[in-house]
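Each structure below appears as structure tokens.
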Structure 1
Amino acid sequence: MISRRLLFSMMLPALLALSTTSAAAATLKVVATFTVLADVVREVGGDRVTVTSLVGPNGDPHEFEPSPSDAKNLSEAQVAFVSGEGLEGWMDRLIAASGYKGQPVVVSEGIEFRTMDEDGRTVTDPHVWNSPVNVKVWVANIEQALAKAAPADAAAFKTNAEAYLKTLDALDAYAHSELGNIPAGHRKVLTSHDAFGYFGREYGVRFLAPIGVSTESEASAADVAKLIEQIKDEQVKIYFFENSNDQRLVRQIAKATGAEPGGELYVESLSDANGPASTYVKMFRYNVDQLVAAMAKAS
């Protein structure tokens, strides 16, 4: 007769395999359009989700060109998340190519958007994540969508979301504290394109840029000349380039105005795992620290 201990030892591998299979089956397959959004979805979903970001680290979500593997990832996803407001202009084409049957969750719904005039038309600024206050809206929308897709895990999503909201509140307080130490007149920065509007609105920083809200647009010679004069008039002393965008134009303008380099900012994309901005929290804090250090030096 086989002893209970021996029988259990024989059955243990099968039990572990069954347990692993059950856990894997319960994990939601999720797609997010770019790395910043994917990271926030992971924070809310925790170990109950597997998240794939379509745009990779240091990638530009404006100019992204989906590949067949992106179509495959989307077709297999149970939930897809987009930020919205025109950021992912390629998403409709990808949905059609992939055969994805669901409706992507627009996480920016409920945010108080910035609008501006560009070439005589009103456009909405899609770069909402550059304020943690807006990301709190993302978290609420993500939690709701994940709970709907996997009701059995709703309590876990709620716990994760509540913990992350506290992290975002601390991040917001940190930015207010650090930037509040810089005189208002010195909170002026030149960047590659108009992606820091929500950051500027929340923390009283003035960002000037030669290109509008999308990197797909181009600045005319007249626009550049006008911006150079504005930078000189307002005595903007610092410029930053962006990790996911072409640096040549902002360097050209800086050379013409005498602005000094402040470093690199992470605007629309996280760094890779070994970089300084591998998560949203690290990205935002890094940007604050870079801005504060350059402003303090220039003041």
Structure 2
Amino acid sequence: MKTESTTRPRPRPHQPTATARAAPPVADRRPEGRQVRGVLRRVAKHALLVLGVITTLYPVLWMVVSSLRPDGEIFGNPSLLLTTFHVENYVYGWTALGRPFSVYLLNSALVVIGSIIGNLVSCSMAAYAFARLRFRFQGPAFAYMLVTIMLPVHVVIVPQYILWAQAGLVNSFWPLIVPKLLATDAFFIFLMVQFIRGLPRELDEAARIDGAGHGRIFFLIILPLMKPALATTAIFTFIWTWNDFFSQLIYLTDPQQYTVPIALRSFIDAQSSSSFGGMFAMSVVAIVPLVLAFALGQKYLVQGIATTGLK
């Protein structure tokens, strides 16, 4: 007599069906809606970026367009479309102030070059002292230097003006250049200190074993390695000094020594007619050096900021 266990059929191993074998991989079954959402997200992101660029550049583009319009159409048409090219604004603006505009460009160039040289020399030496030397009250002195970053220029301009007036140097470029030779820009000192602290001290120790002092270590080892920080300092000094209006307005009273910002302000007269077309035309001329400086030094600017810990 056969028992139930002997008559029960054995289970056959699972055989995959044709449908299961033909099923595509999981990656191929991803919903198309996810791809569509990803494309829409990228399009929206790029659209926002383009809108932000247009919003940021609109004042500059409007200034360029306004420099090619007659004075009567400048403030009545906010669009960027040009119907006529009024190039006479550039011809008139170049000599509208009684002397060629190149005089003011040259004055600004002299102040900028002197300021760049002063900041590069004085700030780099001060930064090396804070980063490598050990002296008494070094910590409090460094903290005091950092506090001066938060001090507005309007607070110290009056006592500085009194000092320069007593020295008989008002209405000259010296009050704008000499302070740069005294390491008065604490921001650049801090930037260079952070950069020097990132350099290995083994370089200093190896040079000291060979008999080099602090002077040779600074000029032959540290300074060549500081090119990104020096380039960043030069670019920022160029931009800030070229656009400086307040300090130059205080110290310069002779029209022959006006710089570009003061000369542009001279196009607007509250008591007589103002030449906005000429002012916009010369403003376009004035921003060309800034654009060139940033375009040529952009690589060093980004590298200098990235290597000094200023994220």
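No lab work stands behind these numbers, since they all come straight from the coordinates. This is a predicted model, so every value here is computed, not measured. Cβ atoms are built from the backbone, for glycine too; each structure is taken alone.
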Origin of the derived value -20000 (helix-only ellipticity at 222 nm (-39500 (n - 2.57) for each DSSP H run of 4 or more, over all residues; to 500); candidates 1, 2):
2
Assuming 0.90 is FRET efficiency 1/(1 + (r/R0)^6) of positions 183 and 263 (r between Cβ atoms, R0 = 30 Å, to 0.05) as calculated from a single structure, say which of 1, 2 it is.
1
Figure out for me which of the structures 1, 2 the number 27 belongs to, where relative contact order in percent (Cα under 8 Å, 6 or more apart) was derived from the coordinates.
2
For distance in nm of label points 7 Å out along Cα→Cβ at positions 207 and 255 computed as 2.5, the structure of 1, 2 it came from
1
Of the structures 1, 2, the one that 4.4 was derived from, the read-out being distance in nm of label points 7 Å out along Cα→Cβ at positions 87 and 127
2
Out of 1, 2, which one gives -0.32, -0.81, -1.05 for log10 I(q)/I(0) by the Debye sum over Cα atoms at q = 0.07, 0.12, 0.14 Å⁻¹ as computed from the coordinates?
1
